[in-house]
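Chemist: In what follows, structures are represented as structure tokens.
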Structure I
């Protein structure tokens, strides 16, 4: 487990037989990604990839959100720094390593989307072998609205898995997707009631327990082989473009507008 402070771990790992459940555990911030959660999630994914007692992994979130994407308050603080400030590069490097951990994960990877998914909370589904979605979940990638570009290889995985038109709607328009729309476009397998979501994902994952790990890893490696060069190239291109866009006037203004709306909403 990866801890952020002296209280509760920011990433929880539970093992049920040969199935591991990885839970993003920052519910008070809707599991938004700050540096601590990025680091904890990266370390946990690397740990589970190397653990031969684990045949499949389920990723989910604590509380009412799956993952609200980047913590915009943290992003605003980073973007006020100079372009060559080490904290900017460090945050992007950790996120790049997290993306790589997902894109190369050598075993079946299952998402149990329990609620709100924004930004990375949506794009990471492109890395998953199977996705179960709570019927109350809503997902969005507001990159264009924030003056940014896609991440997590979504510029490749979304058109490949959703089709061009739906990927454009997600990545260019930044529209909300319901759980049923995510299934209809092919990115998710099944809509499940919220209280049955995790058990449905675990029941499905248990099918992998009887499969020899060497076969699971060999087969997933073969499946990835045709796509991984393109997935990696997309991630590297996205990250380069993101570095160009982060901290620009358009990005700063979009974040300022967001913060203003948040303050008004809190009154």
Structure II
């Protein structure tokens, strides 16, 4: 913990009277975008399998936690020690099969107990609704995925992937109907239903839809970069660009 304590001291110094003007100026609000950015850069490092980069990005992410904890301490709300104590207590409380006397026989039972424990926590905090714990700022596709994850733990779910796929086909038929009727409001609704259902298909196959889409985006950008490298995209026909697209796929 020596290095951790040193980082806490560094942040305290940066926020002190003779510290850094930029660091002293920051608030919880101004740091929000940095927190999100560092989280995504950490994910990028994981995707790239770059452990040196991951080490650095985890440090940047940790800095954000210490930074915000320092601001909270200055406001008299809590300290970094309180943050660590809170998560320690939560982890022990939510793992009674490890730190207590409860017995479980499967991962499903662990998750079921986890939701029951969280429900009790929500009651104490007076939080309303089973899904109230899902972060409001998550990307919409990730929210859809989390909704399915949580409701499945109490049995509110399709039994098989085929059932979800059939539901997706049903939503697509409804989209086609709305499209033919040129009902823009209904088209938007049906596209939302399709995306929600696709998130559940991904969940059934234990695939994070946000991660899958991120990989597809990267693949598209890589192939398009190949097209840009080999032609003037502003003066090329769709046929010429499609030919290059196919070449890019073959090279992969």
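Chemist: Can you rank I, II by FRET efficiency 1/(1 + (r/R0)^6) of positions 10 and 242 (r between Cβ atoms, R0 = 35 Å, to 0.05) and just name the one with the largest value?
Modeler: Answer by largest value of FRET efficiency 1/(1 + (r/R0)^6) of positions 10 and 242 (r between Cβ atoms, R0 = 35 Å, to 0.05): I.
Chemist: Using the calculated result 12.1 for mean count of other Cβ atoms within 10 Å over residues 154-161, pick out the matching structure from I, II.
Modeler: II
Chemist: Determine which structure produced the value 15.6 for mean count of other Cβ atoms within 10 Å over residues 186-193, calculated from the coordinates; the candidates are I, II.
Modeler: II
Chemist: I, II: which one has mean count of other Cβ atoms within 10 Å over residues 106-113, as calculated, at 23.5?
Modeler: Structure I accounts for this read-out.
Chemist: When helix-only ellipticity at 222 nm (-39500 (n - 2.57) for each DSSP H run of 4 or more, over all residues; to 500) is computed for each of I, II, which one produces -24500?
Modeler: II
Chemist: Which one of I, II has distance in nm of label points 7 Å out along Cα→Cβ at positions 42 and 98, as calculated from the coordinates, equal to 0.9?
Modeler: Label of the source structure: I.
Chemist: I, II: which one has Kirkwood radius over Cα pairs in Å, for residues 114-201 alone, as calculated, at 12.8?
Modeler: I
Chemist: Just checking, which of I, II has the largest value of mean projected area of the Cα convex hull in nm²?
Modeler: II
Chemist: To which of I, II does the computed value 10 (relative contact order in percent (Cα under 8 Å, 6 or more apart)) belong?
Modeler: Computing relative contact order in percent (Cα under 8 Å, 6 or more apart) on every structure in I, II gives 10 only for II.
Readers should treat all values here as calculations from the given coordinates under stated rules, not as data from a laboratory. In this text, all values refer to a predicted model and were calculated from it rather than measured experimentally. Cβ atoms are built from the backbone, for glycine too; each structure is taken alone.
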